[in-house]
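Student: Have a look at these structures, which come just after this line.
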Structure P
Amino acid sequence: MKVLFVGGTGIISSACTALALERGIELYLLCRGKTTTRPAPAEARILTADISDPESVQRALGKLHFDAVVNFIVFTVDQVERDLALFSGRTRQYVFISSASAYQTPPGRMPVSESTPLHNPHWGYSRNKIACEERLIRAYREQGFPATIVRPSHTYDRTLLPAHGGYGVIERMRRGKPVIVHGDGTSLWTLTHHRDFARAFVPLLGHDAAVGEAFHITSDEALSWNQIHEIMARAAGAEAKLVHVPSDLIAAYDPEWGAGLLGDKAHSMIFDNSKVRRLVPEFRAEIPFCRGIDEIIAWYAGDPARRVVAPKFDELTDAIIAAQLAAWPKQAGR
């Protein structure tokens, strides 16, 4: 197969790139060539262009045609319209990377399946993804544009800690300081290692039965946010001193942090992956978070420059915790 990835060096796409090459796919990466965190593999064919500049993309593509085109960096309907113009007649399949946060939030029932309604009134990011999906479905129905929709849910690699604040949370734990867990910490969450995501994703490329369909790809492991923080603390050789804070209070202090909670992470999300397994029956997520976190801690340990703590995040965390403990001092002893 001949496949084009727009991107290919991000958290999700880097694992898909590695597996596609391992499986013998003739892989082209369309990118600006500026990343250093995850360099493009030498085996990939690099097309240097900026996807936001359609003329440079047309020049880079020339007369190339593909069995599948995957754009990992589409977030708005305008970008979908651009891709419809760029790739119509150039590919047998176009894969849009959406988000599982597009599902009904909070979910009316679990596990969440692809038949769960798409409705997220809390987070603009998710509403934009829903609008992109709707435009592609219309293009498929009206013009036969060969769209496939894939919805990841909190997919991580060795560079990404799942808690807001990144390495700052680990540093607070190691210094014996309390960290924030939203709600009461018992809501269930699904973390997916990027190599597990790739195991289900790559077989969908060029798969005729995937055209016109939507799939989510996630792990089957469900952990509470208390467990996630405790696993992080153990891996870091620290103690987890957790202060539970209502998501609404966090949002009052930091609207961006709050939007990601109220529109996504504050609600339990468990997924039914049976649809993708019907096309990829061998798919099983193999990397639990207790193993994935070891990769993360090792990556941060590998270079002091990675261990960045934003002073504003530390100050914000202290302020939110102080407000919560003033309202509920019993938590101070936890």
Structure Q
Amino acid sequence: MMRTWLVIVPRGRAESVRRLLRDLGLLRSDVRALRTGDHVGFPVTRAPEPAIPGTRLEERELRSVRSRPRSYRDLLQLEPAAQKLLPRAFDVLGDVVLIRIPEELSESRAAIGDALLRFVPGARKVGWDRGVHGKARLRELVPLAGEGSWRTTYRENGLEFLVNPEAAYFSPRLAREHARMALRANNGETIWDLCCGLGPFSLTIARRLDSVRIVAVDSNPAAIELLRENATRQGVAERIESRVESVEDFLPSAGHADRVILNLPHEGIKYLPSVSAAVAPGGTLHYYWVTPRADDPMREREVLDRLAAPTQWHVEESHRVHPYAPHLDLQAFTLKRR
């Protein structure tokens, strides 16, 4: 509670007086206006001089307004040097919040977790995302605040996924790519989703197309288990054949596909020769690669040179998906076989 001066005005003149007080720089934003019967009281920092005709001045005790912070950073009181290191972005997966913080802020991690838990509506648990590691691309997660497991429900593009960022690869920053791929795919195609994680590409495509054959492949059993659970929940299980298998083991007996998705940004380059050889003539390969941020006209040429029979291919389109690190971007390449 706080004492403040109020300019009392009849309701019929309330808006015009409010604008006048605002323009004079007298209107307070930290205290709510008082409405009683046929009058409105506007809190002011001081009495208007001269007095506004048709109004009166009263002093009252009123509740202050708790304004919502614009950022979780506003809830932290760190040294200026540490404050500058705070990340501006974080990921929200359902009721789980993941943030990458520099090692220099490790001693402040509990305070950062608490700030995010208070700032993000509906947040249940906050984790320090220490990056993706190993062949299964699992995130190393350190609990910072909140409780419960990492398993949660995430929504994107009108779909609902069960996700567990600690057990199976998933990136919420690829939502637009999942939707873009579903629009590019066509009924009647055979599609391979290699290194699929919990299968958001496959699930999004299968939800849109009813006569498509999708083979989703990942060497992580937990990822395939989540994919199957999500496919059943969405009613598309019959359109997705899921396999716990490595790319090396899958390709020799797989035959050919009309469209292949290879989202393995760090190691996928080594698979391009064998994967591209399995794309049918006229087919499409979608490849994701982490590259230096500076534009390089030779980057597309570098990708083409890695393909089997490079002269049979051309780059149909390439674009930056999102920043990956301070000097790196995730780049998407759409490659067409002639």
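Student: Which structure, out of P, Q, was helix-only ellipticity at 222 nm (-39500 (n - 2.57) for each DSSP H run of 4 or more, over all residues; to 500) derived from, given a value of -6500? Don't jump to the answer; show the numbers that get you there.
Tutor: Details: P: -11500; Q: -6500.
Answer by label: Q.
Student: Computing Rg/Rh (Cα atoms, Kirkwood Rh), for residues 151-262 alone for each of P, Q, which one ends up highest? Could you put the intermediate results ahead of the total?
Tutor: Working: P: 1.06; Q: 0.93.
The maximum falls on structure P.
Student: If you work out FRET efficiency 1/(1 + (r/R0)^6) of positions 215 and 247 (r between Cβ atoms, R0 = 35 Å, to 0.05) for P, Q, which one comes out largest? Please list the in-between numbers first.
Tutor: On the way: P: 0.75; Q: 1.00.
Answer by largest value of FRET efficiency 1/(1 + (r/R0)^6) of positions 215 and 247 (r between Cβ atoms, R0 = 35 Å, to 0.05): Q.
Student: A value of 1.49 was derived for Cα Rg over 2.2 N^0.38 Å, for residues 143-190 alone; which structure in P, Q was it taken from?
Tutor: Values: P: 1.79; Q: 1.49.
The read-out comes from structure Q.
Student: Computing volume of the Cα convex hull per residue in Å³ for each of P, Q, which one ends up highest? Please list the in-between numbers first.
Tutor: Working: P: 134; Q: 210.
Ranking P, Q on volume of the Cα convex hull per residue in Å³, first place is Q.
Student: Thinking of P, Q, which structure, once relative contact order in percent (Cα under 8 Å, 6 or more apart) is computed, gives back 9?
Tutor: Values: P: 18; Q: 9.
The value was obtained from structure Q.
Laboratory data are not the source of any read-out in this text; all were calculated from the coordinates shown. As the structure is a computational prediction, the values presented were derived from the model and not from experiment. Cβ atoms are built from the backbone, for glycine too; each structure is taken alone.
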